Structure I
Amino acid sequence: MKEHILPAIKLSLICILFFSGIYTSLIWGIAQFSPNQGKGFVVKDRDHIYYENIGQAFYSDQYFWSRPSAVSYNAAGSCGSNKGPSNADYLALVQSRIDTFMVHNPGIKKFDIPVDLITASGSGLDPHISPEAARIQVKRIANKRHLTEEKINNVVNECIEKPFLGLFGPEKVNVLRLNLKLEQL
């Protein structure tokens, strides 16, 4: 028995030292070379501090709506709903999102609504929507803000983030940045 306990204790001490000391210090050191020294992407607007890499809740008709969140935009618990496409509760939730969107955006057909406006992401905290999801909301926002659709479309076009190196990932729009730009109009 002694021949197994002593190596197990040594391995445990080595793992504790490595994973709580060396590995942690290495990751912290690498983070110091990243933008904002690994503290996330902080946006300050007036008296508020926002994190642009975490989804924010926007429900007012004068703002672009974010992608729905399975965790109510609570960054302390990132997760998806884990409900499959045949789950009755999930289908009812998606249908209610479609109905809500169509009430607030009259004239939009059900099949024109981009999927990212009615389904949550895997993390539940996705801060981006597709350019199509932003453009489909332009008419509503222009009406509420008494601005032209062209002016709102220009703001959307300014906020479109291109794929990394022009190859990796889709075009996307950060909803927080987009709504902060709207406030500047």
Structure II
Amino acid sequence: MQLALSGEYDLLLLDWMLPGLSGIEICRQFRKEFHETPIIFLTAKDTLDETIFGLQSGANDYIKKPFHFEELLERIKVQLRPKSGDHSVFNLGPISLNTETHQVFKDQREIHLTQKEFALLEHLIRNKGKVCRRTRIIESVWDIHFDYDTGVIDVYINALRKKLLLSENENYIQTVRGVGYIAKEL
């Protein structure tokens, strides 16, 4: 439950029958805090009533065991697919990031970023108002899924701040000491 409520996930895969707190209860509590994050149940509970109950508890999808891994991957892709009405332009104060044109502007002036700088800024802006942990950033932006020296993130954050010409009173990208970074409106 503690890991789920950290809010650092794009999607949750839950089993109904967990030791201690059930997947249903985790789903319900998670839903109170995170309305948009998709939840998929993977469970041996396979009656129609159980499926309906799982969906009514807040799950977006329900897969009965045994299942094919390919089907799970496709269902995950469906849940992570941009919803109609999702926009491609994200703003953080005077900074505007367009994911379709791969452009960044500050005060209507285009800022040229490398691919990794763009991906890092996009990750921070999409998670605006939430603390982005170093390990999550390295997984999301660099696609590295093992212990790694996350000091490289500091280098890229400094480069972003310089390229975006952020003054001291424009602290849109803030350091959370010992944890990571947060993009905040001022």
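No lab work stands behind these numbers, since they all come straight from the coordinates. Since this is a predicted model, take the numbers as computed values, not measurements. Cβ atoms are built from the backbone, for glycine too; each structure is taken alone.
With distance in nm of label points 7 Å out along Cα→Cβ at positions 46 and 166 coming out at 4.1, pick the structure among I, II it was computed from. Of the structures listed, the value fits I. Given 18.6 as the derived value for Kirkwood radius over Cα pairs in Å, which of the supplied structures I, II does it correspond to? Structure of origin is II.
From which structure (I, II) was relative contact order in percent (Cα under 8 Å, 6 or more apart) calculated, if the value obtained is 22? Show your work: numbers first, answer last.
Working: I: 22; II: 15.
Only structure I yields this read-out.
Each of I, II could give helix-only ellipticity at 222 nm (-39500 (n - 2.57) for each DSSP H run of 4 or more, over all residues; to 500), but the derived value -10500 comes from II.
With FRET efficiency 1/(1 + (r/R0)^6) of positions 102 and 158 (r between Cβ atoms, R0 = 30 Å, to 0.05) derived from the coordinates and found to be 0.90, which of I, II does the value describe?
II
If P(r) over Cα pairs in 10 Å bins from 0, in percent, for residues 6-61 alone computes to 25, 60, 14, 1, which of I, II did it come from?
II
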